[in-house]
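Novice: Each structure below is given as structure tokens.
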Structure P
Amino acid sequence: MERRLVRGLDYYTKTTFEVISAGLGAQNSLVGGGRYDDMMKDFGGPDICGTGFAMGMERVLAVADLVPPKRRALYLAYLGDEAKKAGLELARLFRGSGIECLVEFKDRGMKAHFARANKLRAAWVLIVGEDEMKKGRFGLKEMATGRQVDGTREELLALLRDN
């Protein structure tokens, strides 16, 4: 057996701890550790104290109630330089009203914009293109449901505030 291998609670002094979970069966320990005052000296090192712990990451993840964060942000998808300028003005309006707005400065196609919005977990995508700018009505797509609405910037702002 390796002379320097330390295992179990044999070397701990004074304070020790263990965190267990009822939902894991016989192997229910998540984290364990404590203080060891004499271990360094016992292995030929300096006479100093220390603390240590061990954790089973798979066990912690097994009992963790992980819920993905709720989609909240608005992602701005634009096509062309003029649409980008108009989109930045819209982003300023939405942000000023307390709505988180993500803007990608890299020019992309619409499909790439939607892929990026999905990767960033945006709740909504605001579509700004030439036609939308001419009409003064913009497309707003809800990513979770696929529902799409058109409206003026004021109408869309009101819709986003209500959600």
Structure Q
Amino acid sequence: MKDVSAILLAAGQSRRMGAFKPLLPFGEQTVIESCVNYLLEGGVETVVVVVGHRADNVRRRLRDYSVQFAVNPDPTSEMDASIAAGVLALPDTVRATIISPVDYPAIPSTVVSELIVEWQNGALLVKPTLDGVGGHPVLVDLKFRNQLLSLDPEHGLKGLFE
């Protein structure tokens, strides 16, 4: 769907993990490849991958994918900086974006499809839930573009959904 793009957040250093998450194996592919695939299979036409730490390695891994890249020059920053970099790289025709951290490679593509349907039905902010607990990815209508560009680093996207 041309109206909805995705921002895949992959700029961090994966310090707590002890290994670089995006390039870890996940089944027959890597974590980041799985994320790109579920976003595309779910109906997103454009995926903007926000890179920072080990950007060249991520670009090489995704060389066969039709994705765009945005750069967070400070991989030690909070997620808000990566979200802003991704928003700035979105195509002008996009009216909503799905935002996903690279930490979630096992999301079914149907979750992405359902987020888009909810948005098409008028929802401006959509967060999937399981047993009453919110999860990822989230969909944000770009009526909230300015808020996405100036998120509070302490609250991040949660601030939009509260």
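None of the figures in this text is laboratory data; all of them are computed from the coordinates on show. What you are looking at is a predicted structure, and each value in this text was computed from that prediction instead of being measured. Cβ atoms are built from the backbone, for glycine too; each structure is taken alone.
Novice: Given that mean count of other Cβ atoms within 10 Å over residues 47-54, derived from a single structure, equals 23.6, which label among P, Q identifies that structure? Before the final figure, lay out each step's value.
Specialist: Numbers: P: 11.2; Q: 23.6.
This figure was derived from Q.
Novice: Here is a follow-up. Starting from the value 0.25: which structure in P, Q was FRET efficiency 1/(1 + (r/R0)^6) of positions 31 and 95 (r between Cβ atoms, R0 = 35 Å, to 0.05) calculated from?
Specialist: That value comes from structure P.
Novice: Another question about this same structure. For relative contact order in percent (Cα under 8 Å, 6 or more apart), which of P, Q scores largest?
Specialist: On the way: P: 15; Q: 27.
Structure Q gives the largest value of relative contact order in percent (Cα under 8 Å, 6 or more apart) among P, Q.
Novice: For which of the structures P, Q does the calculation of distance in nm of label points 7 Å out along Cα→Cβ at positions 71 and 111 return 2.0?
Specialist: Numbers: P: 2.0; Q: 3.1.
Comparing all candidates, it corresponds to P.
Novice: As an exercise: Cα Rg over 2.2 N^0.38 Å, calculated from one structure in P, Q, equals 1.82. Which structure is it?
Specialist: Label of the originating structure: P.
Novice: While we're on this one: One of P, Q was used to compute mean count of other Cβ atoms within 10 Å over residues 39-46, and the result was 11.4. Which label is that? Don't skip to the answer; put the middle values down first.
Specialist: Numbers: P: 11.4; Q: 20.6.
Only one of P, Q returns 11.4 for mean count of other Cβ atoms within 10 Å over residues 39-46, namely P.
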